[in-house]
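Take a look at these structures.
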Structure I
Amino acid sequence: MYFKNLKIKTKIFIPIFFFIFLMILANNLLGMVPYSYSITSAMIFDLYIVLTSFSAINLLGIIYHKWNFFSIVAPRGIPGPYLMILVFFESISYLARIISLTVRLFANILSGHILQHILILFVYKIFLVSNILFLIPWMVVFTVCYLEIAIAFLQAYVFITLILIYFNNIIYLH
């Protein structure tokens with residue numbers, strides 16, 4: 001996917017993006033271990049990963065394109081009066097990517113863990129009241145656990161795909 005879809009000709013960045021993917025995936029899966037905590041369900045950690053990645057990508061863009069890098073927010077050929085308005089809205093849109101990536105990872109991982117916790121407590125309370133092990137509620141809990149593992153993979157994949165798309169946008173300006 002790295003070479004085919006993003007048209008990036010260099011292989012130097014593959015280990016970096018692969019490390020980010022594995023770090024997010026490992027932290028997501030770590031939260032599936034009983035009595036553990038997924039650090040990706042903490043917004044400050046997600047913000048740190050996003051800011052580090054985003055800063056590195058922008059720094060590479062500035063190094064690679066010099067002053068042409070700022071054409072991301074100020075394309076050429078825009079009349080003067082509209083340029084300031086366009087730069088303002090494009091800058092907000094560009095910086096909203098940071099919030100979007102952070103909240104997406106945080107909310108999806110945290111909501112899955114909360115759902116698991118609620119379902120397990122509910123099934124446990126049913127067991128305490130009736131002393132009968134109901135098979136159907138436990139099957140629902142295990143199904144949600146397996147879905148949570150799939151979501152852990154999916155969130156890591158979506159995160160790294162969006163980072164790669166942002167990287168591609170920096171390498172190949174508008």
Structure II
Amino acid sequence: MKINRFLAIDFETANCYPNSACSVGLVTVEKSRIRKKKTYLIRPPYRYFEFTDIHGITWDDVRSEPTFGELWTEIEDHFYDVDYFVAHNASFDKRVLQACCSTYGIEMPNKEFQCTVRLSRKVLGIKPADLSNVCSVLDIRLDHHNALSDSIACAKIMIEVLKNTNGVIQCSH
């Protein structure tokens with residue numbers, strides 16, 4: 001797969017339900033350069049927050065923010081103007097995107113996901129491949145569990161992977 005343009009995604013969720021996205025970071029990369037970066041707070045479908053101690057986001061922070069369904073018209077171009085998606089632990093972010101799309105009757109974008117956890121291990125030889133360690137090894141600044149910081153870090157990891165594979169990788173998800 002020749003890589004031209006990708007979207008690095010990171011969701012934070014309010015609780016263990018995958019449709020409880022309360023924040024998303026979106027970073028568009030083209031030709032190994034970050035072109036756009038944006039973060040949004042999202043009001044989940046219910047007030048139940050159990051992960052505030054991880055990311056610091058509370059119901060009071062998001063009560064006046066748009067739901068994912070309301071936000072979609074503003075962010076959908078990010079999802080369709082790329083060749084594929086990248087996430088650190090892609091199965092999590094893919095599950096959140098699918099659940100949020102399903103909850104609000106949005107057609108899930110038909111794009112492949114690349115997982116920088118797997119690629120960090122396989123291509124870069126970094127173990128353990130949790131985001132904090134990979135960023136430490138690659139000297140990438142990280143404010144962990146801040147959706148924008150995590151998605152920027154993910155984008156930079158993927159750029160490093162692409163340098164090590166001459167821009168060609170196989171789909172991982």
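Each reported figure results from applying straightforward, stated rules to the coordinates on display, with no laboratory input. Nothing here was measured: the structure is a model prediction, and the numbers come from that model. Cβ atoms are built from the backbone, for glycine too; each structure is taken alone.
Tabulated values for the structure
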read-out: If mean count of other Cβ atoms within 10 Å over residues 79-86 is computed and equals 10.0, the structure in I, II; value: I
read-out: Label whose coordinates, when mean count of other Cβ atoms within 10 Å over residues 87-94 is calculated, return 21.1 (choices I, II); value: II
read-out: Among I, II, structure where helix-only ellipticity at 222 nm (-39500 (n - 2.57) for each DSSP H run of 4 or more, over all residues; to 500) as derived comes to -26500; value: I
read-out: Cα Rg over 2.2 N^0.38 Å - structure with the largest value, from I, II; value: I
read-out: With relative contact order in percent (Cα under 8 Å, 6 or more apart) derived as 38, matching label from I, II; value: I
